[in-house]
Every structure is written in C-alpha cells, then in structure tokens.
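Before anything else, here is the set of structures, which you'll find just below.
Any read-out appearing in this document is the output of simple, stated calculations on the displayed coordinates, not a laboratory observation. These figures come from a predicted structure and were not determined experimentally. Cβ atoms are built from the backbone, for glycine too; each structure is taken alone.
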Structure 1
Amino acid sequence: MSDRIYWLGLQIILSGAGRRLWSLLDHFGSPKRIWEAQLKELAGVPGFNSEVSLDFARRRDAVDLVRRVSEMERAGISFLCYNDPGYPAVLRFIHDPPAALFVRGALKAADELALAVVGSRRPTPYGRLVAEKIAADLAAAGITIVSGLARGIDTAAHRGALAVGGRTVSVLGCGPDVVYPRENRGLMEQIVSRGAVLSEFPPGSPPEAWHFPARNRIISGLSKGVLVVEAAEKSGALITADLALEQGRDVMAVPGNVTSLLSRGTNKLIKQGAKLVERAADIIEELGLDSLFPGTAAAAEIALKLTPEEEQIFRLLTVEPVLLDELVERTGLSARAVQIALMFLVTKGLADRSAGGKYTCSARKGF
C-alpha cells in the first residue's frame with residue numbers, strides 16, 4: 001500500500017491530536033513505520049507510556065483502511081494527505097497540521113487566498129448584517145471565505161459568499177458527513193457544490209465539545225487572516241484569534257456597540273492592536289492585496305439603476321429595522337409608493353424584510 005493509506009490511518013486514530021501525531025512522525029520518520037511499529041517501539045516515543053501505546057495499538061489494529069476508503073468513496077468523501085499536492089500549502093506550516101483532511105466538495109488553488117470570518121453564535125442583527133456584507137464583498141473580489149458552519153456569524157459569512165457566487169470553505173468540528181447544527185443542512189449542501197466542507201475528524205464523528213477548539217486552528221491555518229465579528233469576552237472566536245496570532249496570521253475585528261456584551265471581545269481585540277474593520281476594503285488593505293484588487297470597494301458594489309423613490313428610500317435604510325409607516329412619514333411619499341419601492345429594493349437585493357414587516361439595508365449592499 002502507498003503512504004497515503006497510512007497517513008489516512010493515522011488521522012483516523014489521532015484526529016484532533018496533531019501534536020501527538022507529529023511526535024510519532026518525528027520518532028519513526030514515516031507513517032508506514034508508525035503503522036507497523038510494535039508496542040515496545042511505541043512506548044519509546046516521548047509522551048507514549050505503556051497505557052497510551054496500548055490504546056493506540058488497539059485502535060490501529062481495529063481499523064480496516066481498505067474498507068474505510070471504499071466507504072468514503074461511496075459517500076462522496078475524498079481525503080487529502082499531508083504529502084498530497086492538493087493539501088493546502090498554508091496549512092502545512094502551522095505547528096500541528098492534520099495528517100489528512102476529509103473533504104466534501106473540492107478545494108482549489110484559488111482557496112489559498114482566504115479570509116476566516118468568525119464570531120458569536122447569537123449575533124445581533126447588526127453583527128449578522130456586517131458579517132454577510134463583508135463576506136459578500138470579499139468573495140465577489142475573489143477571496144475565499146472560511147468559517148465553521150456554526151449558527152450566527154459563521155452562517156452569515158457563508159451565506160454572504162454564496163450570495164455573490166463566490167467560494168466558501170467550511171471547517172467542521174465533526175465528520176464531513178455530519179450536519180451540525182441541523183438547520184444548516186441546506187447551507188452545507190450549497191457549500192459542497194460551490195466550495196468545500198472539510199474536517200480532520202473522520203466520517204461519522206459526532207460534534208463533541210473538545211473538537212471545536214481543535215478545528216479552530218484549521219480555520220485560522222487555512223486563512224491569510226481572521227476577522228472577528230461580535231464576540232463576548234469568553235468566546236470560541238477569540239480562541240481562533242489567539243491561534244491566528246500564534247500562526248502569524250493577521251487579526252482584525254469589527255467594532256461594536258459599547259453597551260453590548262457581544263462587543264466586548266471585539267472591542268478588546270481592537271484595543272490590543274487588531275485592525276479595526278468597517279468594510280471589505282479595510283481587509284484588502286491590511287493584507288496588502290491592494291495591487292491585486294484595484295478599486296475593489298467600488299467593484300464589489302452591484303451597479304443597479306434605481307428610481308428616484310427607490311433611491312430616496314434606500315438612503316434611509318440602515319441596519320436598524322424600520323416600519324413602512326416610518327418610511328412614509330420620513331419621505332412624504334404615499335404608502336403605496338413606498339410599498340412598491342420597497343418591493344423592488346428587496347427584489348434587487350438592496351433591502352431585507354423581516355417577519356415582523358420591518359425593513360433593513362441588505363447585507364449585499366452598503367450599510
């Protein structure tokens with residue numbers, strides 16, 4: 001068998017335990033040697049006492065690698081090993097890269113230019129709108145959006161990229177075939193068809209709590225930088241930011257309402273030196289990509305022709321929800337004229353209507 005199968009086997013056994021995996025590789029020199037090592041040899045590895053060595057050997061002997069590969073092929077799941085040409089180059093240089101990645105969809109060379117967008121699972125409408133808007137503008141400019149498919153900011157970032165036909169990559173804290181959270185099943189399938197869903201955890205792995213800090217190092221490791229949009233003082237998004245700093249990545253943050261608990265983490269990052277971000281152009285400048293994307297801020301906007309009524313109403317829309325009656329009062333237009341204008345603004349992707357009948361500026365256009 002080729003070395004690929006042994007890389008795969010090590011990842012199945014040691015998923016989420018990159019440092020232990022690389023200790024073995026440093027000691028034995030190759031995945032095949034590890035796979036064939038006797039119990040006595042394993043016990044000679046730093047950090048591998050007799051109990052750890054026995055557990056590793058038992059799990060190794062229980063894995064039928066040929067059967068696992070066949071099962072993944074039937075499920076449409078591929079795998080990329082550390083030595084494969086398609087393995088993300090930037091990920092190879094983090095401290096403890098996975099031996100293999102399990103992939104649905106496809107990673108492309110263009111995904112080397114990527115930005116991670118992370119944040120609260122319970123964002124405010126402001127946070128959700130900003131995340132979707134910035135992700136959409138970056139994706140429209142050709143930058144891949146990386147996130148974790150979690151509720152809230154992650155979901156908004158993925159949706160923003162997909163809305164403009166851009167690429168997005170989701171890194172999971174469970175197997176690539178496990179939908180978590182369940183309500184994101186449809187979104188996950190869209191990402192598979194237009195980008196990639198990947199994990200260091202083998203198919204069928206449940207979303208256990210300890211998986212998520214481990215997967216955060218991959219989110220940051222795949223990216224040129226990390227943007228945090230809304231995060232409390234103790235937040236998983238801040239763990240990702242810390243990992244990004246350790247990996248030499250840029251850390252950026254969107255400022256938030258000083259009275260909001262969800263802004264304390266992001267505002268603290270800015271105080272500590274993170275780049276303050278208001279729009280996609282700030283990120284492109286921070287990453288030194290200005291020459292690659294000249295005029296990006298303007299190019300990312302969708303040029304649409306508006307009627308005078310639509311233009312008047314659009315200028316009044318912000319991230320704060322507003323009722324139709326308020327717009328009637330502020331514009332001096334008839335209720336019917338405002339209704340028609342709002343209908344066309346929604347159709348053109350410039351406004352969003354909530355279930356409560358309130359309107360906001362769409363994430364796909366300016367704030």
Structure 2
Amino acid sequence: MNVHQVLSGAGPYDAVTTQALAFRELFRRWGWGGRDVAAEIDPRVGHRVAPLRALSSGALALGDVLLIHYSAYAPKLRGVVEMPQRKLLLSHNITPARWFWDHDPQAAVVCALGRKQLPQFAAAADLAAGVSSYNARELGSDTVIPILFDPAALGAPARAEPPGPPTILFVGRLAPHKRQDAVIRAFELYRRRHAPDARLVLVGAPINARYEAAMRALADELSPGRVTIESGLEPAALAARWRSAHAFLCLSEHEGFCIPLLEAFHFGVPVVARPVGGIPEVAGDAALLLDAADGESVVAELLALAVGDRQLRAALRERGAARVAAYAPEPTARKLRAAIEGLVASDA
C-alpha cells in the first residue's frame with residue numbers, strides 16, 4: 001500500500017511536519033510506501049519532504065491513499081482533493097483570524113481563508129478526522145487520531161526537583177493567541193507576591209520581529225531582567241529548559257491540542273492552564289485549570305501552589321504520567337492504521 005502525505009507547508013520546528021515524519025516512520029515499519037509533499041517547504045527541511053508537484057496524478061495508483069494534514073490555507077492543495085484516490089483529512093486546527101489582524105494582517109487573511117476552506121476540504125475527503133475531539137467536532141466528525149507523542153524522544157526527566165529560584169516556563173509560538181502578554185503579567189504578580197527571585201522563560205518562534213519586540217518591551221517594563229525569550233532551540237536545549245522549570249503556565253486563548261502539555265507531564269512539571277480548545281481533553285485531571293472568569297490574581301495564586309506545595313506537585317506529577325500513558329504511541333498508531341485500512345477496504 002502507498003500512503004502519500006500532503007502538507008500545506010513543511011518546516012524544521014513545525015509540529016505538523018514533525019507529526020507527518022513520525023507517521024512516515026510508522027508506514028515504513030508496516031511495509032507501506034508513498035511520498036511526503038508540501039505546497040511550501042522551508043529549505044532547512046531538506047529532502048525529507050518533496051515539492052507538491054512530485055505528487056502528479058501520473059505518479060499515483062488508483063488504490064493509493066492521500067493523507068492531507070490540514071493546518072493552513074493552501075489553495076495549491078485544491079487539486080489534491082479533486083484526485084480520485086481515497087483521502088483522509090486530518091485537521092490540526094487553524095487559529096481564528098481575529099488574533100492576528102492587529103499584529104500580522106497577512107497571517108490573519110491566511111487564517112480566515114483557511115478556516116473558510118476547511119469544511120470544503122473535509123467534505124471532499126472520504127474520512128475527516130481531528131487530532132483531538134475538539135478538532136473533530138469542528139468537522140462534524142467523531143474520528144480522532146491524536147498526535148503521535150513519543151516521550152522517549154524528549155530525553156529523561158530530572159531525577160530531583162530543579163534547583164535555584166522558581167522558574168516558570170511557557171513553550172509555544174510567540175503569537176497573540178498564545179497570550180504571552182498575559183503570562184508576563186501573571187508572572188510579575190506571582191513574583192511580587194510570592195517569589196521576588198522567580199524568573200520566566202518563554203520559548204517559541206515569533207510571528208514577526210515587531211511582535212517579538214512588543215513582548216520584550218512588555219517584559220522589560222513589568223519584570224526587568226526576570227524574563228527570557230528564546231526561539232529555535234535544539235531538542236537538547238529545550239529538554240534542559242523543561243528540567244529547570246518549576247511550573248508550566250499556559251494562558252493561550254486557542255489550542256487545537258497543545259503538545260507542550262504532554263511534554264510538561266513527561267518532565268514532571270506542574271501545569272497551570274486556561275481550559276480552551278483541546279486543553280481540557282489533553283490535560284484531564286493532571287493540571288490546575290482556571291475558570292473562565294479567573295484573572296491574573298488567581299493565576300498568581302495557582303502558580304504559588306504549583307511551585308510551593310510538595311504534596312500537590314507529587315499528585316500532579318503522578319496524574320501527568322497517566323496522561324502521557326494515555327497518549328502512548330501504540331494506541332495512536334492503531335487508530336491511524338485502522339482509519340487508513342478502513343478507507344482501502346471501503347474501496348475494495
């Protein structure tokens with residue numbers, strides 16, 4: 001069997017690209033062929049992903065399967081959904097455009113068009129699925145194929161509590177909907193009330209230089225010398241940030257899945273999070289989830305509990321390990337294989 005994966009774009013640190021390459025390893029293990037292609041490719045990806053033109057109709061057999069990873073507006077993919085092969089569309093979600101209009105209008109246009117195009121692409125697919133139930137519901141589907149999460153690839157957790165002053169961590173793209181501005185404000189309130197020597201580390205690539213400058217200016221204004229903003233970290237460096245963290249704070253306003261939650265659980269880092277999108281589904285009972293009306297004052301107090309209460313930290317660590325086990329690679333692999341083989345069987 002050949003399964004060809006189609007991406008709107010491929011990048012070296014992109015979660016969707018990482019997911020597709022992990023799927024390809026599974027396909028090889030199962031003896032399946034196929035190619036991975038994308039409409040746009042960052043040169044740093046190398047030859048692991050081919051240009052979309054490599055997926056010409058003449059290169060495909062009628063029995064091949066097309067797995068479309070939907071995560072952005074991609075007009076070049078319209079020709080793919082019109083191909084006669086069986087198609088599985090896997091939605092990774094697209095951020096609502098309202099979060100970008102004031103900061104990156106071009107990104108806002110792409111998001112608006114991408115969300116408008118999604119129902120059309122889903123209708124053209126033989127099976128539409130989401131990486132979370134939240135994403136699947138947007139498609140009117142009940143098929144979920146979660147993120148293929150392999151904790152072994154992250155490295156081992158720390159053997160003991162991290163030393164030094166409390167370190168609050170957030171990992172995620174530096175973008176308006178991720179609300180690093182709210183994270184900075186809540187952190188400063190926590191620092192003033194509970195831990196004057198605390199530090200905040202924000203890890204994530206910025207949407208543009210202007211937005212990065214705005215976040216750095218806010219950090220310098222509210223917490224001078226206490227906030228670090230980093231991007232482009234290699235896996236070993238990112239793992240080091242996790243091992244040094246005392247809590248993970250996520251105040252994002254939109255998350256289709258939120259892989260860093262599972263990373264935090266793997267490293268035994270307590271989580272305080274806003275329960276939006278796919279976060280409650282992924283977090284389960286392993287995080288301190290805010291109520292909708294909770295403001296920065298509540299966030300600061302929850303951070304103090306997450307950092308300072310040893311019993312609570314131990315309980316959250318145990319629950320987090322259970323959430324990582326719930327997203328073990330093997331069950332996800334079985335769901336993926338069943339979905340694809342079901343498509344092939346329906347065409348027999």
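Between structures 1, 2, the greatest calculated value of mean count of other Cβ atoms within 10 Å over residues 118-125 is seen in 1. Assign the value 64, 41, 37, calculated as Cα extents along the principal axes in Å, to the correct structure from 1, 2. Structure 2 accounts for this read-out. In terms of distance in nm of label points 7 Å out along Cα→Cβ at positions 14 and 238, the structure with the greatest value among 1, 2 is 1. When distance in nm of label points 7 Å out along Cα→Cβ at positions 126 and 326 is calculated for each of 1, 2, the greatest value falls to 2. When FRET efficiency 1/(1 + (r/R0)^6) of positions 46 and 334 (r between Cβ atoms, R0 = 25 Å, to 0.05) is computed for each of 1, 2, the one that comes out at 0.00 is 1.
If distance in nm of label points 7 Å out along Cα→Cβ at positions 102 and 134 is computed to be 3.2, which of 1, 2 is the source? Present the calculation step by step, with values, prior to reporting the outcome.
Details: 1: 3.2; 2: 2.2.
It was calculated from structure 1.
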